[in-house]
Structure P
């Protein structure tokens, strides 16, 4: 009889704990964004090492967005490297609080990676709630001046090593697309933690080139460009006015199917360096973060800092990014199968 009473009390206590937890969660969700964020510390995560464009964009947004979020929370950037951004994205999706106190800068190739079945992905990009991006990107293929080629035509004539961060990333996919559709013979050398590591590898002669965005080169390595130590031999995305005569990869496609494959695998250019909140974050907080991001893009101090850093600002709103991701997720199976080998 005593054991029955004890068991009943344990069940009652457990039920009370669950009730209190649910009540606390309901109370939290009942708060306005301003009430929730007041006095909070907000973390913006980025899945690559410090110094590259993803890190730079994350930190500059983190420095300014807090004053535009209702309640004016403190905002800090945090790096979590591993698996070319997959580790951080898995953490956001499965571990980090889903209350709006965490969001992150996702690698723009993650939607493609998921569609193509990249291993170790434990998230659904279609469920992320996209916040915004400072600008779309122009992807480039660059060679170090000692690589033995200065143009795409010259690169077709020899094997050149290209450094990348790993399978399923644009750093690997981009040179493979040139091999497939432009006739180059690039040898992929994977496993570098981030762009700065590949830059050092180029300087040491370990690799002859790499993929990077045009905006990143102009921000981080203006001296290399000015001294012609770095040579851009191809690009994809919007036509840059300051890359005259450099071939666009899509123009090298021989038919519509080739162009569709290129467009699919480079759809990340439309996302730029995208910020996203996880599924489960209340809709009003997502709306507040989206508005805060767009307000930040017009912030006078933010614009001064981006101008000084030579960062172009042409913001992509979260709603537009949501559609880009949905389109990628709806890719027809026959295109997915053809694209898979190019993303490995």
Structure Q
């Protein structure tokens, strides 16, 4: 693809590129590496800390700090609603938010496969820029490596995040008690079904898009208003809602009950899950979270969340009954145990 066509497709003026694809020379640490970083990473993601082009960054904090790291190996790297770059930024921002932290800094590391098209790398880079700016969390340091063709899968990304703990945050599973309510911030299973639709070439009446987005703003609003009445936060990525609830039941020692009809899910996503034989409770999400709050604060918590997504819902509660197990009340009146996922329902989902 010509540079002019690439610039038009990505809606972004591009500097002069030396090659159409990533080569091993781009990972050598020499001239090609510096050109790739200078014209690409440093130019696109520029900020005062990153502009120092050091192997690390000196940061300022006041009080307790949350720290997280994650790696992203999704296939395909482009999907309806985003790409691997946006996913990597939002994923670490959200992991910090689930700690009750205010995300402040991210590191970014690429492992690029020889032969990756330069236009694809640029599109990922612009996705990172977009997500970083929308979240208000800068990339301040990172690394780039190139591996032989066949030893990677286009691009793998690692992001590490640092954030200052919210002064009212006290997020621990051991603080959860019977009677506490379980809220979900939006509809489930969007991301996993969006990825699968691309892999399998499935067509629906309208495109199912990934829900990838930063979640720290609704979390911070909850903490501002409710403080320690917010007891547990988790984003249900791999393994979905069912896995998070099972982890909660195990860690707290209590039972969990959820009501199927209260769990928000779009008709298209639910239909796709039925067609594919998937349980939406186990499908990955990238733009929702679960919150456990005191029973007396469930209504105001729901009001706050519905300011961000009108489909936010109270889906269940913590109970004395059936310790360490998750039970679902079905739409038709039955009950079933929702166990931990025994294997992998969808490979390479994030």
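Here, each number is a calculation from the coordinates, and none is a lab measurement. None of the values given here were measured: they were computed from a predicted structure. Cβ atoms are built from the backbone, for glycine too; each structure is taken alone.
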Structure with the greatest value (metric FRET efficiency 1/(1 + (r/R0)^6) of positions 138 and 290 (r between Cβ atoms, R0 = 25 Å, to 0.05), set P, Q): P
Please compute distance in nm of label points 7 Å out along Cα→Cβ at positions 34 and 178 for structures P, Q and give me the label with the greatest value. Q
Assign the value 5.1, calculated as distance in nm of label points 7 Å out along Cα→Cβ at positions 226 and 282, to the correct structure from P, Q. P
From which structure (P, Q) was helix-only ellipticity at 222 nm (-39500 (n - 2.57) for each DSSP H run of 4 or more, over all residues; to 500) calculated, if the value obtained is -9000? Q
For relative contact order in percent (Cα under 8 Å, 6 or more apart), which structure out of P, Q has the highest calculated value? P
Value 152, calculated as volume of the Cα convex hull per residue in Å³ from one of P, Q, is from structure P
Using FRET efficiency 1/(1 + (r/R0)^6) of positions 58 and 266 (r between Cβ atoms, R0 = 35 Å, to 0.05) as the calculated read-out, with 0.20 as its value, let me know the right label among P, Q. Q
Candidates P, Q; volume of the Cα convex hull per residue in Å³, for residues 50-153 alone computed = 115; producing structure is Q
Using distance in nm of label points 7 Å out along Cα→Cβ at positions 82 and 170, single out the structure from P, Q with the greatest value. Q
Once mean count of other Cβ atoms within 10 Å over residues 130-137 is calculated for every structure in P, Q, which label goes with the largest value? P
Where does the value 14.0 come from, among P, Q, when mean count of other Cβ atoms within 10 Å over residues 242-249 is the thing being computed? P
